Structure P
């Protein structure tokens, strides 16, 4: 009797297990610095077949067009006004110094990794930069960065390591949701049509193909955080205003510890004035400077780009396509640097693959704002 009961119970359990739907693997992938121009120039057959089979659009990333800002936006499905990351670096009024926003304590919204874990999903994070792991990856069940593992940061192999580790994570039966994020070092150092860039993205595509082929029911949500442009001139707004007797504190939005990438020169910059009465004159001087195409007050910047006002500056500056902003040894000088942060690097590819997509797809935030996979039975 006991034996018959056991066999019947086991048979019923197996039948239910067989009938239970298999949860598809989910991959959220951010390719750092992968602007539309890189996609257009590169031989990436696996990504192209995913584009043909999925839903694809060139859309907008969050502003400023920086890694921390857009990583937080993708990971939380919200804009900077909600998640609080308005730059790579900001002036912390509590500490009274400029600090990197590279820690989860600065994040004001939960990540998709955290919400997935609450629903019983097993999650994994694999990234190139430790700053992104510490900002959004700490919520995952397993969390790795190439930088923390001692992998050299300034070569193409960093990206390949991320994809290889991601592939291994997906092979684990207990991983349901994987977040991948790469490095933009190659984009900072090589234009889209150079042999180095072409090789890098072709190899990246080969690794992506292994993930697609190994998981036929995979759902992929892929985008970039920003594009990249070559800059031939640079301006130091703090020095410029000092010539007119106006005291300011400049905070280059792009600044972080990876200075080999960009030398702390980017397409956007926050300025705090020593005396707010100088704001109208400062704005007039900056707006007249060739290379600076927008000078916005704190309120204007927050409204236009959905920023958290207290983590910006009295003024928000945006450069034109060939100009970088930051600290120099003079007011202006020629430069040769590939960098980002302005509106000219804000366009990004957006891809949903492996599921029918009926919602909006205008911004990278759209990929994760509703987290449609979590509602599947």
Structure Q
């Protein structure tokens, strides 16, 4: 019996080895940015894309390039500043704005197709600036505070340090060591009692504002307080939609911002515990954005343009760069647009990954909450940068 048992084990091991070599899925390679020099003819829908808003949004990011080049003094930065100067010059031409914009982009830039290793397609989601009701004082309805960033919160971009480091962490310094910050549950239980509060809103509204990162709080009397992201507690983001799917409360296809909100409203006794499954907590600051048609300030301090600003993973991309996106909206409509990389987010990870800013209010929230489509992206770089890339690839 023992010999027979060994024989069965031997056959099983051989079968497993055969399966592992020929059929088992290989572990995914770590995210890696790969780009291929392309042409504008390669961009689907480029010939019919409306580019005047793209040009205006790009110009809003030019201060980023100027500041970055002064700090780094590299040749690529000089090329970006040259593109910004060309944009300024183009705007004074007595021509149709669409013609100006198309001539500018096609003469100043070269497209690079973005890949994640061999994968050309990646996930595109959406976000928006919620408009919610609130108060400057706590009330029976508005019980959740929007907290200002604590003075001792330290946020660290690990990729800025020597060595093979990626990602971001946060904490506070104690006895010369960086210690973890409190999680959502501890903060909601009063870890920062007495902290500066910008406004009070409903708990579910506060939770979704943490996800979006910015919003407009309509106060009694009609005044509007605009708040934006000021920091995060360093704990990983957990999508509570996936939590509800794992609990069998909804299917993955059913999970959207709207369905999650509906579940939380229908299950008030469980809502607080479910929201606490996401240990990540966001702190806010008051925003001064004079133009009500523009969105909040993105990660680089540039006001976002609805439909033209994209949040990306800054481990792979640079703020301010134009990027052509080819994907689909939730209703199946084709989305082909030249956008500008002007923001980032905790859930935006990978080279081919984008979060489209759709604007503010209920209509934008409806689209953003259902946006989850595969797509492709081409980043536009100044011709001089593309020439150096070509030379390096030869």
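Laid out as a table, the results:
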{"item": "Distance in nm of label points 7 Å out along Cα→Cβ at positions 306 and 330 from the coordinates reads 1.6; which among P, Q", "result": "Q"}
{"item": "FRET efficiency 1/(1 + (r/R0)^6) of positions 122 and 346 (r between Cβ atoms, R0 = 25 Å, to 0.05) derived as 0.15 - corresponding label from P, Q", "result": "P"}
{"item": "Which entry (P, Q) yields the derived value 59, 43, 31 for Cα extents along the principal axes in Å, for residues 58-153 alone", "result": "Q"}
{"item": "Identity of the structure behind 28 (criterion: relative contact order in percent (Cα under 8 Å, 6 or more apart), calculated), options P, Q", "result": "P"}
{"item": "Read-out semi-axes √(5λ) of the Cα gyration tensor in Å, computed value 35, 34, 22, structure in P, Q", "result": "Q"}
{"item": "Value 25.0, calculated as mean count of other Cβ atoms within 10 Å over residues 82-89, assigned to which of P, Q", "result": "P"}
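Quick note: the coordinates plus some simple rules give every number you see, no bench work behind them. Here the structure is a predicted model, which is why all the values come from computation and not from measurement. Cβ atoms are built from the backbone, for glycine too; each structure is taken alone.
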